[in-house]
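In what follows, structures are represented as structure tokens.
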Structure I
Amino acid sequence: MEIAGYPVRRLRARLVEGIDPALFALALALSLLGLAVLYSASYENVSRVASQVANLALGICAMWAVAQVPPQTLARFALPVYAAGVALLVAVALGGEVVNGARRWLNLGFMRFQPSEMMKVAMPMMLAWYFHRNAGAIRWRDYALAGILVAVPVALIVRQPDLGTALLVAAAGFYVIFFAGIGWKVLGGLALLALASLPPLWGLLHDYQRRRILTLLDPSQDPLGAGYHTIQSTIAVGSGGIAGKGWLNGSQTHLEFIPERHTDFIFAVFSEEFGLIGNLVLLTLYALLIARGLSIAASATTLFGRLLAASLTLVFFTFIFVNMGMVAGILPVVGVPLPFISYGGTAMLMLYVSVGMLMSIHRHRKLVRT
């Protein structure tokens, strides 16, 4: 049988070429679970779910395309992608679209694009390429330059303001620097420097960011203001119990107590409706995804592949930990979505691009050896 003169068997083989079955199955399972939760969180809004399905389809197409690209080619694109990301962040600062008091988006006419999401991929690509290029003799000056490469986009993202994304981009850069072999003494010095910088950084935070941190230990100090998100989300998580209240039956969700329920606080919706059992299933899927990513990093045959795969995988972990910690009330509210579950076009696209990069590294691991 042929389609447009092309044998079906060869077409099928071409479509699955380069796709890691385990990684794709885990990412897709999480995304489909996210669609079900989004349907409930959006009050059965079919148009919003359809929009997320379109985001998912675009993400899968991008994943497949990236999976076909050899890591050597990805490395050549690292510097241009990083430079483009920084340029777009500057464009946002100069004339980006303001939504809810934050200037984070560029309006492209047919869609809104959030360049800070792009930096979650561009940052580890850039640093992995840089350390791979200097693999023969990495010196302290290389780590210092890497720190500058991290600081520039992070400062631009903090200015938007978007503290959550800034922390994730900084974490992505730190993971690459760590796996590149930075010494513990240097890490200790950086930790002391970070502690010393807390007082001036505190002054740079917006009022609402300071209030969120101050109300972390006792949200009841401001139950209708900075503590509202934490109080309502923890009530939803606790009310789910062992088995949850059932899909579409979350009272906190459907009585409109949970804020940002389809994006940053969608885990509260999930916990209320599916309970502890559902959370264990979700955590198992995430654990398997992270384990697969780390396995790909361990089997990579180039320094670029190892650094990129390890950092992308740990960025997934940071996403998950920060979002769940925020919803559970053990971390400040910083605006971090739950990977593959929360609604969002740019975030979904970048997540699947990251998965595609992991697939590329795994597929081409035998082509080049260092």
Structure II
Amino acid sequence: MISEPYPDNPVLMISQFEPEAKAWWNIPEFNLLAHNISVPGLLPIYPEVHCTENHEICQLITGESEINAATTVTSVAFSPLFNLTQTYFFIAGIAGVNPKRATLGSATFARYAVQVALQYEIDIRELSSNYSTGYIPLGSDYPDQYPTNIYGTEVFEVNADLRSIAAGFARQAHFADSSAAKAYRAHYTTESAEYKAATLAPGVIECDVATSDVYYSGDILGNAFENTTKLFTNGTGDYCSSAQEDNATLEVLLRSSARNLTDFSRIIVMRTASDFDRPYPGEAATENLLYADQGGFEPAVENIYRAGIRVVEGILKGWHSTFASGVKPRNYVGDIFGTLGGEPDFGPGRSQSLANSGAFKKRSVGAALRRRS
């Protein structure tokens, strides 16, 4: 029988699978394995939340994919074992990366998470010639139209000021790299400099994350999801990283925040770049996805720790001066429905969305996808 919850947990790190989790184990700063707390509902292969001796820092491993993430985070966010009302949730994992915006090994910090694959899909081989992509927003006829059937998980916006603070902490890190990554990123050197960001050394980028359970590769899909990110955020989002779990995790934290169990303004989404989401000029998409030695996996995993430790230490060192009371967001935070209050700066807005119960007639004013003639 549970008599008292565990002490407040200032930082809960959310890892998605074992390599990301192990980046935090056996480090000199703290011992995450001092307490291993079994929680009903966690993934059987990751059945415990790991915590330091004083419970200041804990780690949850969700398992990969949206379903695993949603189920696992729900089990913890609504568990009586934890008091998470003042906790900072630090999503820290690896991801694919858009070579127009960042390079292998870099740490990206998101303001928006966009569920880019929540659309109609037509196989590109059966697509009419006036479409640029087989992805069409739900309830719409063309890729450049805002979805008229809204599920609520399409877009989440987190605290932009907190994101910038966290990115500033991470910029103090010395980033890992590899000879293979250096060699692979050199292929992205072009006369147009379209992929200049891909050729640079690892660093910190503030840009946004796309969520999809499908691992994708290629210019057509990469460009399509760049534009989906712009479309769904009314032109504000800046797609640079691709992941499987983030919108699922954020939906749970939104629902628990609506019950005052968590604080949605205390979320940091960091993804380090393990591979490029599209090939370099002249390379096949299958080669890029399946066979090429991009050399980014090991430094990306290492940089979860190198960049992330700066974030964790920054929060704890500034706890009494800044973080205990919270970083008040100046931007909207939440989902497309305005569940937590305020007026979303993307989508149709809270009043219209509630009035129409998810059936909207909204055309995008954001950047449109180019259609093939």
A value of 19.7, 61 was derived for Rg and Dmax of the Cα atoms in Å, for residues 31-230 alone; which structure in I, II was it taken from? II
Comparing distance in nm of label points 7 Å out along Cα→Cβ at positions 23 and 287 across structures I, II, the largest value goes to II
Value 21.1, 70, calculated as Rg and Dmax of the Cα atoms in Å, assigned to which of I, II: I
Please state which of the structures I, II yields 2.9 when distance in nm of label points 7 Å out along Cα→Cβ at positions 103 and 143 is computed from it. II
On Rg/Rh (Cα atoms, Kirkwood Rh), for residues 119-238 alone, which of the structures labelled I, II is highest? I
Candidates I, II; helix-only ellipticity at 222 nm (-39500 (n - 2.57) for each DSSP H run of 4 or more, over all residues; to 500) computed = -7500; producing structure is II
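Rule-based calculations on the coordinates, nothing more; no lab input. Computed from a prediction, not measured in an experiment: that's the story for all the values here. Cβ atoms are built from the backbone, for glycine too; each structure is taken alone.
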